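Values quoted throughout were computed directly from the atomic coordinates according to the rules given, and no laboratory measurement underlies them. Just so it is clear, the model here is predicted, and its values are computed rather than measured. Cβ atoms are built from the backbone, for glycine too; each structure is taken alone.
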Structure P
């Protein structure tokens, strides 16, 4: 229990050391990783059921070679594509937002440094270092979140494309 308390205390200290932008980055990262986890759960739990439903609906048809059958097949595939790609664009947007928020934190940290220099002068190195630290921590956090998100986003995209191609192959049009 003590280790858990220490972990959350260290997490709070780290987030707080990056300033207000770091808190926004923390919220964005929670949203990003929740959406990534949701997509993996969907692909693992819901998609197989949806795939089986589409296959059953297609295989129950008597005609699979007419123009109307082709349209129905295309509608089934399009419906699955929409469901599989549902939050991928939001994930990509959040990934793109993270480095920008890190850059905003950098700018705010440097403004703090210049404000210290303007008010106190260069004699207070501790205050200047706090601003520089705030700038670099938020930049690092934004880039780290984005790099991890890019990896998993790309893996999700590959898996979705693979599953769509498999479904297209399974829904045979004679």
Structure Q
């Protein structure tokens, strides 16, 4: 990261230079690419002006502030610039999706295999097919696992996309 501080019509001060560099370091956490920053500090009579130009890979931002004190002018200009950078990052993430490593890892994990989110325990009751269909209609769940009273086998009844009810009876091999 390159930071250049230029003083116009004001005595160069190491304190001002360090203050400007510290403020620019805060923006670095939002951008992952190489950054060049040029801070111009000038004084015209009682007007203290801080102009910050930030260049990063295809991104050029500028913020200018004018106050009665150079330190506050730097602070206000950096606040403006930070808002611009956050807006740019949000636009990029909305357009391209989350650019975090965690999102990429979850996408890679879902391609490799399905993860079991949380186990769910259900009480298996002995029911007839009609009772199970009636209970499925009254519940908001998509399926119901029950013990078929006629066959004593575990049976799954589920709601189909077309509105009908499907039935799965296991066959022992």
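Matching task: 34 is the computed value of relative contact order in percent (Cα under 8 Å, 6 or more apart). Pick the structure from P, Q. Of the structures listed, the value fits P.
From which structure (P, Q) was distance in nm of label points 7 Å out along Cα→Cβ at positions 46 and 62 calculated, if the value obtained is 3.5? Before the final figure, lay out the partial values.
On the way: P: 3.5; Q: 2.8.
Here the read-out was taken from P.
A value of 19.5 for Kirkwood radius over Cα pairs in Å, calculated from one of P, Q, originates in structure P.
Looking at FRET efficiency 1/(1 + (r/R0)^6) of positions 14 and 94 (r between Cβ atoms, R0 = 41 Å, to 0.05) for structures P, Q, the greatest value goes to P. Tell me which of P, Q gives -30000 when you compute helix-only ellipticity at 222 nm (-39500 (n - 2.57) for each DSSP H run of 4 or more, over all residues; to 500). Derived from the structure labelled P. Ranked by distance in nm of label points 7 Å out along Cα→Cβ at positions 22 and 134, structures P, Q are topped by Q, which has the highest value.
One of P, Q was used to compute Rg/Rh (Cα atoms, Kirkwood Rh), for residues 86-149 alone, and the answer was 1.32. Which one was it?
Working: P: 1.20; Q: 1.32.
Label of the source structure: Q.
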